[in-house]
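Down below are the structures I want you to see.
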Structure 1
Amino acid sequence: MTEVTEVGAARPDAPPPAGRTARRGTSRRGSRATPYLFLAPYLVLFLGFGLLPILFGLWLSVHQWDLQLPNRPFVGLDNYRTLFDPESADYADWWASVRATAIFTVFAVPLLVVVPLGLALLLNRSFPGRTFFRAVYFAPYVLGVAVIGLLWRFLLDANLGLVNRLLGAVGLPSDTPWVTDVPWAWVSLVGVTVWWTSGFNAVIYLAGLQDISPELYEAARMDGANTWERFRNVTLPGLRPVLLFVLTTTILASANVFGQSFLITQGAPGQQTRTVVWRIVDEGLRDNDAGKAAAMSILFALALAVISVVNFRLFRYRED
């Protein structure tokens, strides 16, 4: 029989035209390159402001990098060793700053996790002026640390500060050394930080609360669950990823505290409120020893990385 084919139709076993193959190959190569083109701006920023500074910091940390001297000899791990040698001149100041940072973090983090959660639960309810109060609680966060530090340094001054004057007006002690003695200096630093940054965490919690289905609360009510049981069995499980994010970022931010202690307490009393970041800045800029400052930064970063990993593992274990 004679094979009959439709005019203009290509046979199934016929090879595709050369032009069409080339266009299809070019299209496939273009589609493969598209994700990398979108990632390119981030990769450039990451290399320029992330990876390269880390590598340069590692290189600095194994050199005696005095900014005023032309020769910067290789010293190996000596910059790290001095931080763990009780006989070295840097040992006491370094561990005093670690202790100050730990004190601030231990007291600030629970408040910065719990207080914003309470605010978010209140602001998630329907009541007149809800949007206004959301803006009010978030407003302090938009202020810079310089504004916050100078403002509260004046308000908490033992002699001229408005806080002590208000306390005296209501019959309470009006000579509290808020910024010059412990534990009041820590109360001031933690209190100001909670007032300043709670709004940010509250907004994160609010976003998480919006993702929890109202049907889950309705089902819990039908089962006879009270307010606390609904919070424990519906709200907290629904906020677990948000809690992980808030807890991790709050720990990192609290451990990196610098501006509050530098401006409000100015390290007082003595150097008891000088934090790790302050110590690193002093070592690198005041003492002109960038190598030792880089070693401190590397150790500090490793410690925070370990804490973050442990935090993620604990949350993952609970989730499993």
Structure 2
Amino acid sequence: MAKVVVDLSHPFSAEIPRWPYFDKPEIVGAHSMAKGGVLTQRITCTMHTGTHCDAPRHVMEYEFDGKRARYTHEMPADAYAGQAIVFKIDIEPWGLITDKHLDACMEKYGLKDGDLKGKILCINSGMHRYFDDSKAYYHYAAGTGVDAGKWFVKQGVKCVAMDGQALDHPLHTAMGNNGMTRMNLLGATGKTIVEEYKELFGEEAYAEFDKFEYIRIHGQEAYDKKFGDLEAIGIWGTWEPCHKEMLGHGIVGVENLGGDLDKIVPGKWFDFHCYPIRWYMGDGSMAHPVAYVDEENIDPTVPDRKYKYCGTGYGDEEEYGLSCLDYIQRLFNRNK
């Protein structure tokens, strides 16, 4: 059976969209064709720019087994490669992907407990279509949390590749009220994204993302039941809990999955190849994931992905569906 090679990365450039507090990549031409007859360029940027791999050391000092969290060079060569499957998750803007969404996919695709053990799970939430320097992609992304992280551990997957800004929901990150930086960024309405979320969904829904609000509303015992395993190894429970549940159990992650992900028919097995550089004491690495898919499992109705960021704006609506602005408007109109 013929195989189709599918690119699952976002193209890299000095203008690539990047996480809100990351530095802008700098690309310097060390040699030029006109002067020296060769082209050589130097790149300076955070290794978590664009499509990239995370290693456990990126987010924690110790894994759940009590040992020091591993660096990139300590992970197996095939940690990010192997047999994979796409879960297509239909979720509203800013939605939290939970174990219930993942269980529904298992049922939809005819899978049972144990079928994902040692495999790679690629999440298609639709967020990759909004990859741009935009609030839609970063502030208002759908994403996972502690329940999804524990589900990945229970199912024994070896790698999770997410098509969004991070493995975790943005309010579980420093974009909200978590972490040392705790940016609590301004949203589209001029209020902070924490204020916006509370107004849209209520304080109890927001408490899922905020340690102190969770304890205030649900109590310490409830918090310990949900996040206590993270706190037991010295980790702030609501700060990127999916990252830490996964990586702390040796499950690596790929973030900003993109390219022609929509071409792969969900629920079908294929070969996934993604390799970080062999960086000694690395915390992660930019990478180029590709899929080798049986021709019959490619959706012929999906066009090749065309990228229009880097100063030219988001793709046209007729090509990719909702624009970034439409996505945000849908979010704030959903409860009207």
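Determine which structure produced the value 15.6 for mean count of other Cβ atoms within 10 Å over residues 70-77, calculated from the coordinates; the candidates are 1, 2.
Answer by label: 2.
Which structure, out of 1, 2, was Cα Rg over 2.2 N^0.38 Å, for residues 222-269 alone calculated from, if the result is 1.61?
Computing Cα Rg over 2.2 N^0.38 Å, for residues 222-269 alone on every structure in 1, 2 gives 1.61 only for 2.
Assign the value 19.8, 68, calculated as Rg and Dmax of the Cα atoms in Å, to the correct structure from 1, 2.
2
If FRET efficiency 1/(1 + (r/R0)^6) of positions 62 and 286 (r between Cβ atoms, R0 = 25 Å, to 0.05) computes to 0.70, which of 1, 2 did it come from?
Among 1, 2, the structure yielding 0.70 for FRET efficiency 1/(1 + (r/R0)^6) of positions 62 and 286 (r between Cβ atoms, R0 = 25 Å, to 0.05) is 1.
Just checking, which of 1, 2 has the largest value of distance in nm of label points 7 Å out along Cα→Cβ at positions 46 and 246?
1
Thinking only about relative contact order in percent (Cα under 8 Å, 6 or more apart), which of 1, 2 has the largest value?
Between 1, 2, the highest calculated value is found for 2.
Where does the value -6000 come from, among 1, 2, when helix-only ellipticity at 222 nm (-39500 (n - 2.57) for each DSSP H run of 4 or more, over all residues; to 500) is the thing being computed?
2
Coordinate-derived values only; no laboratory data. In this text, all values refer to a predicted model and were calculated from it rather than measured experimentally. Cβ atoms are built from the backbone, for glycine too; each structure is taken alone.
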